[in-house]
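The numbers here are math on the coordinates, done by the rules we state, and not lab data. Keep in mind it's a predicted model, so treat the numbers as computed, not measured. Cβ atoms are built from the backbone, for glycine too; each structure is taken alone.
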Structure 1
Amino acid sequence: MLIPLEAKLALKQEVGSSNVQTDELALLLNSYDCSLSRGKPDLVITVERTEQVAAIVKILYKFHIPFVARSAATNHAGSCSAPSGGAILNLAPLNHIIEIDTKNQCAWVEPGVITEQLQHDLRPLGFFYAPDPASSKACTIGGNMAQNASGARCLKYGGTLDHILAAEVVLPNGETLLLERKTTGPDWIGVLTGSEGTLGIVTRIKVKILPLPVTVKTYLITFPSLESCVQAVSDLVARGVIARCMEAMDQLTARAIESFARAGYPIDAQAVLLLELDNAPELLGQEEKILQAVCRANQAQQFIPANNEEERARLWRGRRAAYAVMARLAPNVLVCDGTVPRSQLPRTLLQVREILHRHQVKASLLFHAGDGNFHPQIIFDERDTVRTNQVRQAVHGILQSCIEQGGTISGEHGIGLEKRDRMIYLYSRATLDLFARIKRAFDPEGLANPLKIIPPDYLKTAGTTAPLTGELLQLSEQIKKAQQERRSVVVTGRNLVFQTTKPALSTLGLNRIIHIDLTNYMVMAQAGVPLHTLVQTLRSHGVYSVLPDLPGTLGGAFSSGCFPGFYAHVTGIRALLADGSSVRYGGKLTKNAAGYNLIRLFAGAQGTLGMVTELTFKIYALPCTVLSPLPAQPLVKSPLWNAVKREVDPYNVFAWPQEETR
């Protein structure tokens, strides 16, 4: 696009002439990331201070110039390219660790801070940052937040979004907001995390840091097949042992790593599992005995513990080199990123191998075994157009297989441009339309990283939601009627937290525990299930959750804002919107980075954005810490909430209990 001279002059005045580049080399160097997507910008703006971001974005907004925030550009989904042209904002110089506060277990960082640099600075202080992407030596904290890239430790410690405590964000109109998790209402940080820079630009991030574990032990274990390896992981979780990391790989990957990194990986094994436990010494000893028993039961061939820190570092050096070693074998490496319920990994991996064989492409198989998140690394030469087309077809087949197994098309790499057209197979038209409404609420002009995530023709190509039946159909019809009559209703369960006498939609008829999955350790339940019933039923099956045995319902615990600690355990949601349509997000998945996080949108929203009808959440084999409720607080109706409310529920069908209804 043609950038007006007035805009260029204003940008140069703000950041200096040398920091506004329009030469062909600069544009080409900023036209790609680690994917196949290409998109050349019209100018590159290097940002040297965080306070410059808002001023730059205001100029771009004034002249309607699209922009893409970019730093290390290690993204595999095309999120960092500029298909609309416009401006690239180079945030790499924003690489300062502002403050480390060990007393309050947090740190403030700029978005360009390299993940490994933060770990390096925390280590002498006795702390660490739990998210651990394999590319930690190159990727940035801001990039991790943009993609919700969480890495190997996600199963035990949670994803990146669970370790962001606050964030300063510049909205696409240049307005600056400080988002904190202390306020009531939707978890805006959770919505922003994983949004791939399409909702704004983060300029400062407050992350949670944790004390280094007392003892860490690392093991290299070999198996006769990937199937037996995955089964060992499932069995270990069923015994109540949640490992710090469980990284699995096939023989091709192990051999390639060993030829380069000399990490000590056996090259004759069909499957290699790199597993790490961290705990107090006495507990770690018990977990190691269980681990050994589980591995023997699954025909493990070798069980090799790292005897010292040097050996442990060598094993992990090998794992972190997995991408680089494949790059030695061909000019291009395309890293796929699907996630399925852990129980579906063996079947999915068989399908992946068949798809690779059918399309005659070669790939290594690498996956976070505990998360169900796998990364086939396909090697090829992009200059061979026939082979490149075969690779694209293979990737589409792999992603479709994930969907068919109840999974998602991204666990941590995002959607960007590369997987955008697959979204119509993962989500219904109603869900994609909700994503589009969220985008418009944050970015009415569509300037922030445009054309990413949401298929432009989804209204024509996406499927409809399965027909509703029974109580759900009745509730949907009531909501439709309320919208047609321009009147408001209040969503209630047992009407305990926010008591109301106003016209209400009750979830009490949605009282089924749909499924208790003792393989994936997940439960699916409707929102009206009483907490008493839920806790007692789980105990009768020998499993536990973080929810207390108190009056109230599951939906109330999630929506009221009284149990914010519960949000991190919720992996799937269904809800009815103001037009009566049903939307779905997530499922029995530890990781999901496909689209905007609807779980965090509805969490704590007190029924003002939609009616939550069903939740999927984690359960545990051993008793866990039970949450205590926080005092009920009124919803904070911020400008951001107002903007989303206008898009999602323009006629105020879903009222807050304490406001006047029409």
Structure 2
Amino acid sequence: MTDVIHTTLQRHFGFRELLPGQQAVIQPLLDGHSAAAIFPTGGGKSLCYQLPALLLPGVTLVVSPLIALMKDQIDALGRRGIRAQRLDSSLGADEYREVMRQLREGELRLLYEAPERFNNERFRESMRQLRISLFAVDEAHCISEWGHNFRPDYLKLAGFARDFGAERILALTATATPAVLDDICRLFAIAPEHAINTGFYRANLTLDTRVVSAAERDQALLAALRENPPAPVIVYVTLQKTAETVARMLADNGFPARAYHAGLKPEARGRLQEWFMAADDAIVVATIAFGMGVDKADIRAVYHYNLPKSLENYSQEIGRAGRDGQPSLCRMLVCPDDLNVLENFIYGDTPDESALRGLVDELFSLGENFDVSLHSLSASHDIRPLVLRTLLTYLELGGYLAGGTPFYANYQFKPLLDSAAILARFEGQRRDFLAGLFRQARKARHWFSIDLDQAAMALDSPRERIVRALDWLGEQQLLEIKTAGVRLRYQRLRQPESLDALAAELHRRGLTREQAEIRRLQQVLDLVTLDACQTNALAAHFGQQRTQPCGHCSWCLRGKSELPPRPPVTIGEDTLRAAGQLRREQAKVLDSPRRLARFLCGIPSPRLSRHKLSGHRLFGRLQELPFGEVMAALAQAGEDR
């Protein structure tokens, strides 16, 4: 089989040799085992599923949260004559139909999709009809609650893979600590001997940290760009507005720079990515939260204009530099002013205990089988949607709830032919079934609405059959389909002994996670001020032990760095009085020191938005101050009054 691997490698990918670790991952997959690849960014993870996809029957599903990465890889595979497509939110209805046609007719070797796609019942029903030889999960660290980017949707991927009959799983990541890798192997049932970790260290990357003030930062970035030859560069920032501001500043100073963030429309992101891939001197200013996900080998520098929020994020982002093995600069502009914004993101995710009590009260009053709208629950209980998903996952892990198949509450269709002409294409039972289905629909001006559960009862047919029928009619361009209103199904497995105790436990868990995220941020600062080789310390964080200093990090080149102390927090009496008055006026909204602190620090929430308080003159008044100290000051002020 080794000869087959190397023949395929040369014929389809143009490489003579595999990179370290690739053979050890690919061979078990071809032998029928699941595997894990923990390679540094740029270490060749993608080939570990792209090559087996050509040698295995059926289709390879690739799950990735990075739309940009999907597009890059599909374009590259297309140039090599390998048929691959993606399903994501940027596709229009016609594009979706064409991808599904290619998939159904066996034309595709690889299909890329985002993890959220598995919440789509139409998609899941389509997948059950396929032979899935390989189920590849990129960014697999997201499955671990102990990881830096836990995503509840990832926890369900292992179950989906089993439901679809996937024959083997490949988990891939560049940022797994030993504890996270243990979780990945346990949850995806990967034998330890098939988990291949090639180590973090890359000799061609210079890790450089420079402590700067906010006033010095722009000039520090400009100076760095000017002192190096023009080359592809990524500048990472925290906020979308910062991306726009920094890109404009660089352009005004003569650099070919553009902003890239989640607020741009998909077409604009696609055009910008193509520009970046084709240029040899392009500078992209990208938000850290969104990430680029681009597969460009000659990126000569990655600058962190803002602090990364964890060592995991940092290692992933600097890994985009120097994939061609040539020397590349990774410079972090360390500005202590960034800490407040990053800490506020963390604190803003933790709900009040009263919000959690309201949530569990509602969930355990809904009967044994129920469904809920994530949007409605978020608005009702003032809990951010992603946090709410995590809480629901905790209830599943605790054995209180079992998650079912999410579904769309609203199905609409618009016939593209006269209904009689559509029915004339069918005979017998199929024609009768579709005729009955059409009779269940209610017509508005142009669109028909249909209640799938009611239709299933009337037709004495499973809901899944109706979904498949409508989806097939859509793919055949006989109907145009619209869906909306995702609802999550649950079964109550057991009632808590005490709702108060359960809410308190969820709150404790949230506070524990909050402190873990704060510690991750502190680890970044500890790396900056470390009195030892920073490269070796970063490698050790991911389980790789090195004994000799690297010779190309800030400590090796210049010695230890120092951070200035954070200034003491002072809140003016006028602000405290105004905040106290507003809290009395908005007692149902700002009913705790944490909620009031979130408001004053400019941290949005569903409740603030609903009551239009995000536009109040006091919103964000204290955003330059540390959240924890603002909350403590407000609690003290409340006691004093």
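For which of the structures 1, 2 does the calculation of FRET efficiency 1/(1 + (r/R0)^6) of positions 434 and 538 (r between Cβ atoms, R0 = 30 Å, to 0.05) return 0.00? Going through each structure in turn, the value belongs to 2.
Taking distance in nm of label points 7 Å out along Cα→Cβ at positions 2 and 274 from the coordinates of each of 1, 2, which one would give 4.4? The structure behind it is 2.
Quick check on the output: 14.0 is mean count of other Cβ atoms within 10 Å over residues 74-81, derived from one of 1, 2. Which one produced it? Label of the originating structure: 2. From which structure (1, 2) was Cα extents along the principal axes in Å calculated, if the value obtained is 71, 71, 53? Checking each candidate, the match is 1.
Given that helix-only ellipticity at 222 nm (-39500 (n - 2.57) for each DSSP H run of 4 or more, over all residues; to 500), derived from a single structure, equals -13500, which label among 1, 2 identifies that structure? Of the options listed, only 2 reproduces it. Taking distance in nm of label points 7 Å out along Cα→Cβ at positions 50 and 506 as the criterion, the top structure among 1, 2 is 1, with the largest value.
Source structure of the calculated read-out (mean projected area of the Cα convex hull in nm², for residues 338-617 alone, 24.2) within 1, 2: 2. Look at Cα Rg over 2.2 N^0.38 Å, for residues 266-345 alone for each of 1, 2: the largest one is in 1.
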